[in-house]
1. Check the numbers for relative contact order in percent (Cα under 8 Å, 6 or more apart) across P, Q and tell me which is largest.
2. Among the shown structures P, Q, from which was the value 0.60 of FRET efficiency 1/(1 + (r/R0)^6) of positions 48 and 88 (r between Cβ atoms, R0 = 35 Å, to 0.05) calculated?
3. Which one of P, Q has Cα Rg over 2.2 N^0.38 Å, for residues 32-95 alone, as calculated from the coordinates, equal to 2.20?
4. Taking Cα Rg over 2.2 N^0.38 Å for each of P, Q, which is largest?
5. Of the structures labelled P, Q, one was used to calculate helix-only ellipticity at 222 nm (-39500 (n - 2.57) for each DSSP H run of 4 or more, over all residues; to 500), giving -7000. Name it.
6. Using FRET efficiency 1/(1 + (r/R0)^6) of positions 40 and 80 (r between Cβ atoms, R0 = 41 Å, to 0.05) for the comparison, can you identify which of P, Q gives the largest number?
Structure P
Amino acid sequence: MRIVLQRVTHASVKVDNLTVGKVDEGFLILLGIEAEDNKDDIIWLVNKCINMRIFSDQDGKMNNSIKDINGSFLVVSQFTLHASTKKGNRPSFIKAARPDHAIPMYEEFCEILHKTSNLKVDRGIFGADMKVELVNDGPVTIIIDSKDRK
């Protein structure tokens, strides 16, 4: 399971020109799921997201977590995070999980994130053609992969 975690002052996602999710200060999480991902990957990543100290404290230092600032999450599924670009110029998405595995994992990630953090969690629509807008604060963008824990 791989995420791109972006600290935002605002983010939203639209489907067919209709806003389906939005947050103010918090995280935009782009979530990519592989076939072998499981609940352990979800729990590990959720804890990373909740405890990542990349929000400014009163001294302007990145020392606060999203819980410290009472922020929000916007989670958008993105199978392209598992693109293989080793051969040629057309990416292969063979490592990305199929919808029958990815959809329940995406839903469970969002539910566990909400229950564990007790913060607002908005979502995109899995598999939809989504338009994501954001104001990346900093900019701060961090890539985290649950298979790379060492």
Structure Q
Amino acid sequence: MTAEGLARLEEELKVLRGTERPAVIRAIAEAREHGDLSENAEYHAARERQSFIEGRIAELEGIIPAVEVIDVSKITGDQVRFGARVTIVDEESEEERTYRIVGAYEADMKTNSISITSPVAKALLGKSVGDSVEVPAPGGARAYEITAVSYAA
């Protein structure tokens, strides 16, 4: 995992413990004051939220201590490895995309961060600028050309 990814998980855990957990406990107490719990939608929603929060806290408490942080700033070269920002061009549509290859727990398509275990990342690993890769996809394999590899933050 990258240092940024670990920091995000630690921040999420801090918010869940310090803000979300106390808020849901207050919501449950408030809903209990309304009487009959069997027909109290607010109570059931708050209990559901509490279950989610406690599950996510347990998950993060298991992940964070086991994480191996890799300092991407010390990686150089033109070969695709963990932490690389890779620009690829679809050989059929000429559409260009840039992805960052990260750990499974920090993958997020909103930031174009893909898991090292994803089919695209697996196809790219070990390749260099100018190489063509074939990525299996539900509608048939897609071919991409690697146009840039960078390890800058």
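Bear in mind these aren't lab numbers, they're just calculated from the coordinates by the rules spelled out. Bear in mind the structure is a predicted one, so any value in this text is a computation, not a measurement. Cβ atoms are built from the backbone, for glycine too; each structure is taken alone.
1. Working: P: 38; Q: 23.
Largest one: structure P.
2. Only structure P yields this read-out.
3. Only structure Q yields this read-out.
4. Q
5. P
6. When FRET efficiency 1/(1 + (r/R0)^6) of positions 40 and 80 (r between Cβ atoms, R0 = 41 Å, to 0.05) is computed for each of P, Q, structure P gives the biggest number.
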